[in-house]
Structure I
Amino acid sequence: MNSLYLYRHGETAENRLHILQGCMPGTLTSEGRAQIAASVPTLQSIPFDIILCSDIQRCKDTALIINEVLQLPVVYTPLLRERDWGSATGMIVDGVTKIRIPDDAETVPAIRQRAQDFLTFVHTHYPDCTVLAISHGLFCRCIQAVHRGVELSEVIPMKNTELRKL
């Protein structure tokens, strides 16, 4: 039986500007780096076997900082990428500005299927491991929704560097 922990990457400059990052690389802020460093003692208290990490740069940078201390094997996977917003990538979404989700964005059924594929991947490849999965805000919510069998709207958004156990 494995344990899966979800961890959202550190704050990025794009988070501060309310930019819809999607698959953009993102740039960790100094605050984001400090958030990650502050979370390491909590992470050290959990006997992780492996880190599975989104292959998008902001997550890779987060994993690098964490792994300076944890020294675990890291597997980068596109399964943990954030939703591809298509032509809306880079737009500002600040709660005031409304955007229409473009036809070229990844659909909600598609991200739910990717979340299910990720959960199956973990169960199949790491059945007896304690896994730290470093991913993105929306996709971490999607994984939780699929795991719990609920709608995405029923899962509370994660803060940067928040850790949740499934």
Structure II
Amino acid sequence: MNKQDFYYLGKIVSKYSFKGELLLKIESDEINFKELKSIFIEIDGSLVPFEINKLQLHKSSLLRLSIKGIDNETKANKILKSEVFLPINDLPPLSGNKFYYHEIIGFKVIDNNLGKIGKAINVNDQTSQPLLIVKKNDKEIMIPLIDEFLVEVDRKEKKLIFELPEGITNL
């Protein structure tokens, strides 16, 4: 199993009960949690599959779950704060200008006025506004991922076309 074949779902943030139930903070908005049968938890750098026994929405971004093999506090403590992943193949395909962050890595980034800016190498979604990190020669350029700036996602040609405000690539 290669980690690049998975996407980050969220993190186990706390125990829920003495029976080993856990609270998983979901960081993905494209998930239909009712269909989840298993998850992959990162343990010592490896993704380990776990079957889900029971699952329910706890609060807006929390899932309460019971996992096969985790049936007490001691076992739950061992996976507390662990990151949780799902296979990329399980994601529903998006179309138009909607995309998954992992999907656009490697795309050419083009501005309608400036022409080619560079290549998308990452998305920083830890800020209030997600930022597309673009590599141009030895320089990294950060472009806010704002719907108003994005003109087109061309999956066939692997291009992101923007209409950026003047000077934004010089920041």
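Every number here is computed from the coordinates shown, using simple stated rules; none is lab data. Note that this is a predicted model, so its numbers are computed, not measured. Cβ atoms are built from the backbone, for glycine too; each structure is taken alone.
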Requested in this report: Work out which structure the value 18 belongs to, where relative contact order in percent (Cα under 8 Å, 6 or more apart) was derived from one of I, II.
Outcome: II
Query raised in the report: Among the shown structures I, II, from which was the value 59, 31, 29 of Cα extents along the principal axes in Å calculated?
Result: II
Report task. Can you spot which of I, II the value -1000 was calculated from, given it is helix-only ellipticity at 222 nm (-39500 (n - 2.57) for each DSSP H run of 4 or more, over all residues; to 500)? Result -> II
Report task. Work out which structure the value 2.0 belongs to, where distance in nm of label points 7 Å out along Cα→Cβ at positions 42 and 74 was derived from one of I, II. Result -> I
